[in-house]
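Trainee: What follows is a group of structures, each given as structure tokens.
None of the figures in this text is laboratory data; all of them are computed from the coordinates on show. All of these numbers come straight from a predicted model, not from anything done at the bench. Cβ atoms are built from the backbone, for glycine too; each structure is taken alone.
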Structure 1
Amino acid sequence: MQLEGIHHITAITGDAPGNVAFYTRVLGLRLVKKTVNQDDPSVYHLFYADEQGSPGADLTFFEYPGAAPGRAGAGMIHRIVSRVGSAEALEFWSERLTSEGVEAELSGDDRLRFADPEGLAHELAVVETADEPLVAEHPEISPALALQGFDSVRAYSSDSTASTELLEQALGFSPSGDGWEARGEKRGSRYFYDEPPEQAGVPGAGTVHHVAWASTMGEHEAWRERVSEHGAHPTPVIDRFYFRSIYFREPSGVLFEIATMGPGFTSDEQLEHLGERVSLPPDYEHLREQVESKLTPLPNPRADWTER
């Protein structure tokens, strides 16, 4: 069994409207699902991805309105690294972000670092790979310059060796430079550690909640058993309707999820209309009136496009 790289990354926002504006209008991702946190259906769960809503490009946010800013510390992911196709793409993003008032720092000719409006750290990297680019349509961003999906995440740990056995023996990660790679038949992603800051981490707006790794449906339960055999404590399989999930903490403290590649976001919406309305899994549909009354209305980010 091999995990197909990163499935999705979930972070926290205190401002859903601002979050939608930044990730769709500025970064050019597609809002592919506007739903609720299934563990707390009073708040949004927003999903951004490529045009198809593919695992590997799926950045999601729980919204807790007005949430205080957080701070990444030991046992937390502190940076999300996405792929772009060329140095020209980095120049484009440097200019675009700067024009939006976002401080962007080029590092050599293959890296660009910036943070979203709530402080969530991002990096764009020119990566040579045969993996399919996962690209969203946008009227101001050509496919050659667009974000192409996740390359890696970086976490803080004061003792990364404590996680080696679980990563390599249970999850099948392979050593890759100063980190590890999870690679399946079609896709791969990497995982790195950095020394943590002295201050303890504080969950909140602008921090990562968890990272999910991609599994086939048929192997999902076997992954749960393997993780358990290597000393972790996974949850039972949880049906999230759009995918199935198990959760556990790896020894450094980072919350991992293993999520299935399917059924997918077209389970309840047509592909061309993804993200246009609040979608509720069947078990939550009877709560629609109650749920929608608590959510800040969000526009369809593509409603004012002059061309599709």
Structure 2
Amino acid sequence: MRTARLLEAVPNFSEGRDPAVILAIVDAMKASGADILDWSADADHHRSVVTLVGSPRVVEEAAVAGARAAIERIDLTRHEGVHPRIGALDVLPFVPVAGATLADARDSARRVGQRLARELGIPVYFYGAASEPPGRPLSALRRGGFETLRTGWPAERPADVLPERWPHAGAHPTAGVTCVGARPVLLAWNLYLAGVEYDAARQIARSVRESGGGFLGVRALALRLPSRNRLQISMNIENLDVTQPMDVFRRIEELVHARGGTIEQTEIVGMLPDALLWGAAADRLRLSPDTAQRLLSQRLVEVLSEGERTPQDA
């Protein structure tokens, strides 16, 4: 029996306002043979997120093609947005989907990172399962943003700067640095708040993120969105096996309500993980635990990962 291997890549580009630039990047990846599952852009974040899948070879080629299109069109010296960033292609995670393992994702991440440096002249930081040793957090690599990379470091390394960044050979003058990683599926989502002040939103974000003593694997920022005059808590849940999205949502809802506010809207960035809807449905409908074994999308992934039988197998 042949086993199909599918990888997902979720590149984040520092462009969320010019549709022509975003479409050029998406088209470059599509031309490499990858299937584009989704792309979205946010003007306040000044950021776009693309989800693509394919075999490891196809996804690797598409990632390099997207990076090339991005560095030709994005100039970070003229970039301002509310989302942290250090690169034109800011973040490039590889994710095992069907028949692939985290080791496969790591191998692809390392190969692509080396190509970005060699072929495009983009310095690369590895994170997640692709770093050495594995597990380096993305947040530690982006601290200070592109501006810190451009202006250089002070005479002595600050305590909160990783040794790998001290000193650095330098960022690309307009495209910065790309963070390349390997990780499992995560949930990237934004909660829009009403009736609370920005300082209160910051306190709430701090209390739920792991670094503030909150939920394991949760990264959270409170952001003002100037063009929409709205407040947002922007989050990633990095380990859906450990932290349930509905637990995080309920906690934020409690904290917002305690301050006289409400959650107006939930926005998913990229593809929607089964864990979110499954958790919400199981909680609300009080589904029995064994129901998860019959989750259609999961069974389809298992079947696809087995591939097709060869004539000798028949």
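Trainee: I have 6, 28, 38, 23, 5, 0 for P(r) over Cα pairs in 10 Å bins from 0, in percent, calculated from one of the structures 1, 2. Which structure is it? All intermediate terms of the calculation are to be shown ahead of the outcome.
Mentor: Values: 1: 6, 28, 38, 23, 5, 0; 2: 6, 25, 34, 25, 9, 2, 0.
The read-out comes from structure 1.
Trainee: Still on this structure, I have one more. Which structure, out of 1, 2, was volume of the Cα convex hull per residue in Å³, for residues 8-79 alone derived from, given a value of 67? Spell out each step's value before the answer.
Mentor: On the way: 1: 106; 2: 67.
Answer by label: 2.
Trainee: A follow-up question, please. One of 1, 2 was used to calculate log10 I(q)/I(0) by the Debye sum over Cα atoms at q = 0.22, 0.26 Å⁻¹, for residues 184-271 alone, giving -1.05, -1.42; which? Intermediate results must be reported in sequence, preceding the final value.
Mentor: Numbers: 1: -1.20, -1.37; 2: -1.05, -1.42.
It must be structure 2, since only it matches.
Trainee: A value of -11000 was derived for helix-only ellipticity at 222 nm (-39500 (n - 2.57) for each DSSP H run of 4 or more, over all residues; to 500); which structure in 1, 2 was it taken from? Please report the intermediate quantities before stating the final value.
Mentor: Numbers: 1: -3000; 2: -11000.
That value comes from structure 2.
Trainee: Let me ask something additional. Quick check for you: by relative contact order in percent (Cα under 8 Å, 6 or more apart), which of 1, 2 is greatest?
Mentor: On the way: 1: 25; 2: 19.
Top value of relative contact order in percent (Cα under 8 Å, 6 or more apart) goes to structure 1.
Trainee: Suppose you compute distance in nm of label points 7 Å out along Cα→Cβ at positions 40 and 256 for every structure in 1, 2: which one lands on 2.5?
Mentor: This value belongs to structure 1.
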